[in-house]
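Values quoted throughout were computed directly from the atomic coordinates according to the rules given, and no laboratory measurement underlies them. Predicted model, so just to flag it, every value in this text is computed and none were measured. Cβ atoms are built from the backbone, for glycine too; each structure is taken alone.
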Structure 1
Amino acid sequence: MAANPSFDIVSKVDRQEVDNALRQAEKELATRFDFRGTGAEIAWSGEEAIGLQAETEERVRAALDVFKEKLVKRNISLKSLDAGDPRPSGKMFKIDCKVIQGIETDKAKAISKKIRDEGPKGVQAQIQGDQLRVTGKKRDDLQAVIALLKGEDFGVALQFNNYR
């Protein structure tokens, strides 16, 4: 007898795709007319952080919009990008962004509670570190859980994998 069907709920971002989006935004900032002479730059600042800077608050916000546009084109959810507010730093304005990986415990508990309260009977969710494992007796129940979670907004980008 095989084990019950299951799948994992994760929140992961392909770093290579983020890097590609960053490089594309970097090229656009270097070539676009409205960014000439504004000192607009975008670069990695650590493993999961990105820094943007420009001479005015409006230009740094516009640079962030360019980066977000590139992320969307590469199918990366904007929920996985935590961008701060522009802050002055000397003569420049800076925005610090963080790439969110994994599901925080409180959000995992909220997802688990949603599955318990509104999901089909016999479906269980277990928190395993920064992901959840959902098991059930029937594959149709698991499909119903995926549809339920896709209709909700938990503030994180959810992916469903290891469907067995």
Structure 2
Amino acid sequence: MPDESGKNATALSWKKEYVAGTMATHPGVYCLRTNELNWDEEKLWQTYATLTDIESVFRSLKSELGLRPVFHQKEKRADGHLFITVLAYQCVQVIRSKLKEAGITDSWATLRGILQVQRRTTTSMRRADGRTIHVRKTSTAEPNLMRIYKALGIDVSPGHIKKLVV
């Protein structure tokens, strides 16, 4: 709504209109099929959710560990690839289990987002005598990150401050 001059807005109103056939009006339907005849709906859904989580974490870890794409020509290499992936997933599960005990139940993607904000930086300064001072320091952890560190028993300022004069 404009003011008397017609140049400035004094109020704003809006209405959300959904477009038919989009995710907002038709979010999707799952059709799960299994050969396990003794599973109920809850067991089937829990298994599906677990498999989805495993695939998501595997995809993430393989990208971060540089294990994607896979072009192995020998079975030993494929076995090694699979071993590293399963080992990395087990590490993720141990971390998530400890976090769950502390009431932190975020997804792996959310946890990665929180964990990636802290940085370790080096500042270099030239002294009057021509030598250089290098100071390496970790940035201050944000509150969500501190909560994770506390739950895992990790120092909130890993590496401490390092000074080197060369």
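Key figures
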{"read-out": "For 40, 17, 14 (Cα extents along the principal axes in Å, for residues 10-57 alone, calculated) the corresponding structure among 1, 2", "value": "1"}
{"read-out": "Winner on mean count of other Cβ atoms within 10 Å over residues 98-105 once structures 1, 2 are ranked, highest first", "value": "1"}
{"read-out": "Of the structures 1, 2, the one that 33 was derived from, the read-out being relative contact order in percent (Cα under 8 Å, 6 or more apart)", "value": "1"}
{"read-out": "Parent structure of the calculated result 1.16, given that Rg/Rh (Cα atoms, Kirkwood Rh) is the read-out and 1, 2 the choices", "value": "2"}
{"read-out": "Which of 1, 2 leads on FRET efficiency 1/(1 + (r/R0)^6) of positions 18 and 138 (r between Cβ atoms, R0 = 41 Å, to 0.05), largest value", "value": "1"}
{"read-out": "Of the structures 1, 2, the one that -12000 was derived from, the read-out being helix-only ellipticity at 222 nm (-39500 (n - 2.57) for each DSSP H run of 4 or more, over all residues; to 500)", "value": "1"}
{"read-out": "Structure with the greatest value (metric distance in nm of label points 7 Å out along Cα→Cβ at positions 42 and 154, set 1, 2)", "value": "2"}
